[in-house]
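So, here's a batch of structures to check.
Any read-out appearing in this document is the output of simple, stated calculations on the displayed coordinates, not a laboratory observation. All figures in this text were calculated on a predicted structure; none of them were measured in a lab. Cβ atoms are built from the backbone, for glycine too; each structure is taken alone.
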Structure I
């Protein structure tokens, strides 16, 4: 059963999100899930089989936000991407599936993904 959404933009995002989740599905690989708001960007590693969160990084943490002029820009997303890749390396995770969570692959989402790839994650 579908939920009622507040406006057309919200329902379009929910449709994109559902479409991405259908394509990814539940698998053996760990998912790198991204969420962005106007002020912050969040990334989390989710176990593919159980659906549990392994670890998360966001611009709300003091370790990431220090030295940034703003937490809602591309530079902050690059920093979060590098940090999530380091967290994955600590957990012995090399390959992930990128879940853009219905957000278009450009701007901050793209910067996070490219920074994670440069830091050693494969997807």
Structure II
């Protein structure tokens, strides 16, 4: 959260994530996601362009709800989309954004930070 709080990373969200989280049967997890999303700087609602892109992603083998998530991230111009869904990570083939597992993302940030410190 520190990287988000300091503005080094911008957290964004979408109406799809809010919808899915609302359906989460585990109240503590739902509350945690809501807490994290309070730090989001942008919120994207689904529109016709997002629906069209999501349909294309579905044609490439991505599940409908995942396709909407990714299409929102693409539409917002995100650099990264974080998920623990290995199937989605493997199936997303576009170069528009990088789909990463949160742990991989942290390693990536750590590596980039280390490289910056070693530059003279």
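If you rank structures I, II by relative contact order in percent (Cα under 8 Å, 6 or more apart), which sits at the top with the largest value?
With respect to relative contact order in percent (Cα under 8 Å, 6 or more apart), the highest-scoring structure among I, II is I.
For the read-out helix-only ellipticity at 222 nm (-39500 (n - 2.57) for each DSSP H run of 4 or more, over all residues; to 500), a value of -12500 was computed from one structure; give its label from I, II.
I
Tell me which structure, out of I, II, gives 12.6 once mean count of other Cβ atoms within 10 Å over residues 42-49 is calculated.
Working through the options, I get structure II.
With Rg and Dmax of the Cα atoms in Å, for residues 10-49 alone derived from the coordinates and found to be 11.6, 32, which of I, II does the value describe?
Going label by label, the one that fits is I.
Tell me which of I, II gives 25, 19, 14 when you compute semi-axes √(5λ) of the Cα gyration tensor in Å.
Going through each structure in turn, the value belongs to II.
If distance in nm of label points 7 Å out along Cα→Cβ at positions 34 and 74 is computed to be 1.3, which of I, II is the source?
Traced to structure I.
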